[in-house]
Structure 1
Amino acid sequence: MTKTLVLSAPDTRLGKARHCKSFEQILATGIGPDYAIYRHLAEQITTGCRLVLICNDKGKRAEGTLSEIARSGEARNGVQRYNIRISGLTRVPFVPESLNRCGVSLR
């Protein structure tokens, strides 16, 4: 069974974290920049898997397919950051998701 990668794009953190991009920016460009993803999760992610972009605080959700994952540096806590390229990203009805402290989950 293929995994689903869930990424948060919380509008409330914009301006507070230099790596955050808004839900609308990611939806428009198909690029989620600098997501900190723990190694045990990154090892399970494959291109072509389903991807959910979520903004729990504003009730927004979009789904697409992971087309590329590329290292982009390291967070201050040592967690690897990745640029995520998403194809076919389209809005869907909102369903909340649980995320880890980096705003990521894999299910």
Structure 2
Amino acid sequence: MDSVVTDYDDGLLIRFEDTYGVFEATVDAIEVTDVTLRLHRDGTEVGSIYNDDGTNRTMARLAVAGESDFVGVEVPKQFVRELLEAALARDRVRNPDRVEGYRLRVLDGE
């Protein structure tokens, strides 16, 4: 398993790869909800990272061509932690007041 969270093209390049698939996007903003990180680029939601129905699984989803099409892959919570910390450090979280609640609900259960 290989992951990257780094500055790239006026945003954050995020990439997770394992034997089951690849999740990659460049985002310039993250919106935090109770159990989801919504990933935005140029004002458009390009994907999300969400808790899978209250289980321990954390899934990453990219929007692709087609109204209801998407590509999804399971990502480890450590990758999500790295992404969230990098976004906070670079002032890319739209609503940082929601981060602690997200951490409690999704990341601290492991």
With FRET efficiency 1/(1 + (r/R0)^6) of positions 24 and 96 (r between Cβ atoms, R0 = 25 Å, to 0.05) computed for every candidate in 1, 2, 0.55 is reproduced by structure 2
The value -2000 for helix-only ellipticity at 222 nm (-39500 (n - 2.57) for each DSSP H run of 4 or more, over all residues; to 500), derived from one of 1, 2, belongs to structure 1
Ranking 1, 2 by relative contact order in percent (Cα under 8 Å, 6 or more apart), the structure that comes out highest | 1
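A short reminder: the numbers here are calculations on the coordinates, not readings from a lab. Not measured: the values here are computed from a predicted model. Cβ atoms are built from the backbone, for glycine too; each structure is taken alone.
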